[in-house]
Structure formats: C-alpha cells, structure tokens
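Below are structures written as structure tokens.
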Structure P
Amino acid sequence: MPVSGGPRPYTMRDMTRTRALIREVFKQEHEPTLFQSLHVSWPEGMLVYQEGLELVGFLLPIRLEANQARILLMGIDLANRGKGYGSSMMEMFICSCKAYNIEKLFLEVRVNNHVGIAFYTRYGFSTLSLINGYYKDGSDAYLMGRIVPK
C-alpha cells in the first residue's frame, strides 16, 4: 500500500531526521533537549512534512504568551523546495494557531533570504524591525509578524 504525503504533527520519533534536515537547511546543530522542550510546551504546533516514507520539512514553533507564538525554525530539504510543501505546513500551522487562540505570530528571517521573506509575506507577515547581528555569524535578521484572524 502506498504511503501518502503531507504535513502532520511532529512526534519525538521525528527528532533524528528533523535534526538532520536542520543541519542540511541551516547548517546548524541543535541539541535534543530543544526538541523535547518544544514538544512539551506546544506539541500541537510542531509539524513535519512527510513525502512517502521520508521527512522532507519541518515547522517548529514556541508559544510566547497565551495568545502569541514564534516560528523558531521552518525549512524544506533542498531537493523538495518549490513543491508547495512549505505552504501546506504554514496553512496547517495557521489553522492550529486559530484553534489554540493564537492571535499574533512572529519569526526572524535573514535579511538576505529573499525567498523566505517573499514566502512569509504571502502568508501575511510584515517586517516589524531589523535585528542587527542576530545570527551567530553576525548576519542581520528581520523580525516579522502577523495577526491571526479568528
């Protein structure tokens, strides 16, 4: 029987592949404790995109306050970009935010990530401010945000 694809809730069994994807997409390493603490704080918000038997994307948020959340990390592996997988995850995530009464979403994006900025803008995010030296390599980021309609 074929395995279908699409976004689904993250489970702790996804940690190893998600960490590998983050290394591929962002060239960053994150300890397992990050995933454990995110999963404890808001498991319903964490998503992965599964294509067949493979995980090819992730969206990892954290709740900031009762009605606010921040997307910490979101990415699709290089071979699967441009197929709508990120859009599917973002749409599912926004639905989850509505269900959990999240009113405001925030994220940071590198100022030179024009594809990412365009993607987030399509989903209603706007640039709120510039954060100088935000990334470990000294690169700047934009803080972006949006209101989640009820």
Structure Q
Amino acid sequence: MKKLAFAAALAFSAFSGAALAESMTVYKSPTCGCCAEWIKIMEKKGHDVKIKHPFNLKSTKKDLGLPMQLESCHTTVIDGYLFEGHIPERDILAFLANPPEGAMGLAVPGMPQMSPGMAPRNKAYSGFKVIGFDKAGKLTLVNQY
C-alpha cells in the first residue's frame, strides 16, 4: 500500500510539474543541432517551447545570472528559474514541483555525450551530473546518470 501511495504522489508531482513547465523559453545558437534535439524531446513531452537566438549568447547567460562554471550550449527559463544544458525532463519537473528555497535552477555543464539531445535515441542516459545552484552560489548534486 505504501508503494502505491508513493507512486501516486510521484505521478501527481510529475503532473503538477508539467503544468508549471507548460511554457519555456530556450536561448540557443541558431546552428546548434543538439539543442534542437533537446527541444524536440521537450515538445514531444507536451511542453510549449519558445526559441530565442540572442546575438551574444554568453552575455545573455551572464545577464540571466548563470554561474560561468555551469555553462552549456543552451539556457532555458521556466517560471523564472534557469535550466542550463541537456537536463532530463524528469529532473526539471521534480525541481519545479518543489523548488528548494533560494534556488536559481539546475544545470548539466558542458555537453555530455549520453545526455538528452546528445544520446542516440532509445539509449539510457549516462555519464553526467545534474547540479542545482542557488542565489548564494552554492552548488548541489541533484542527480547522477
């Protein structure tokens, strides 16, 4: 019975997060194919994705408050939170369902080969970490693949 209650709570949490994540803005280079693949994954999951191609992406990331050591190829903004790089959707939804106090967002730094948008279709994600970051500059390991 406890497993059923946990599964129901997790499903509700994911559904609640999906409602929060219905609209996202992705800042990326117009020539980045892996970003386009990550966006396709998000759209297939039902998210409304707005794409922006800023003249200076690095400056945009800085203006948004992204710590330089967490940079990847694209930055997503959802409900005022930052999601940098190839983060699995489930980690984004879990974060949005219960954002830690003072949190700014999540990041997958760099461009890991086996992350969403980089990994071949139907291959398990592996070899990267999802990092949480807050306004005080604290970094936290959120998930590891």
Structure R
Amino acid sequence: MKITKLEVAVWQLDAAIKLFLEGDYLSSLTLAGAAEEILGSLCKRAGKPVAVEQIAEFHWDDTDQALTDKERKTVLLRVLNRGRNEAKHANNPDETDFTVEQVYPLQMIMRAMPMARSLDSSPLREAEMVAWIKAHPEATQ
C-alpha cells in the first residue's frame, strides 16, 4: 500500500484520537506525537503555520531573557515536547520510569488537528475529539 505522508499522519492522528478516547494515553501519545511531527514538517514545507513554533513564539517572553535565543528556544521545546520525548527516549540512565499523563497526548492531538486541517485534511474522529474537549474543559486548563 502506497500512501502520502499526509495520509500517514492523519491515519496516525485518527488512531491516536481513538486510543485517547478509550483511555490508552501512552499509545495515543506515541501516535499523536508521530503525527504532529510529520504534520509540522509538511506545514513548514507548505509555508503554513507550525503549531509548536506558534506556541513557542507565544511564550517567548515567558523565558529568561538573559539566555541566548537558541537557549530560549531549547527551553521552550523541551517543555512543549517533554511528554513525547520521555515516552520515546531512554538516553538518561537515571530515568527508569515515566508517568503517563492525560495532558501529554491531548497536547499533541490539539497541536496536530489544526495543522492537518490547514493541509486540507482531518482525522475521521476529529468531531469526537472536539466534543470530548468541550465536555472536559478542566483537561485544557
């Protein structure tokens, strides 16, 4: 089966939403993180906004202004990608476990959905996810 990278990302995102709604936050995080990364690259190529870059720009003034721009960006990206990176890497021998929090896949899904839409595609379960978010406002605070 040959499919486009956009189709791959939207398929992953749809599966991530399904798993999230079923309460499987770890699998959802892994798939949503992969989809978000692909969609970010596709948006960048197409000259469209990349969610993580927009969020980092929004929080730029929240970082230590004594740091270099590169260091500030590193700090922001570390925070924004913490859940995904902790779930997929084992580089630090002192890190022996990981706490899976509902917010980690939720953030990735919420970053990925608008990028998919900006590329004229949406996951099949997008409406279900939006309904869940509206029914659980505490999850986005």
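The maximum of mean count of other Cβ atoms within 10 Å over residues 27-34 over structures P, Q, R, that is, the highest value, falls on R. For distance in nm of label points 7 Å out along Cα→Cβ at positions 43 and 115, the highest value in the series P, Q, R is held by structure P.
Looking across P, Q, R, the calculation of relative contact order in percent (Cα under 8 Å, 6 or more apart) that yields 22 traces back to Q.
Just so you know, all these numbers are worked out from the coordinates, no wet-lab data involved. Quantities reported herein were computed from a predicted structural model and do not represent experimental measurements. Cβ atoms are built from the backbone, for glycine too; each structure is taken alone.
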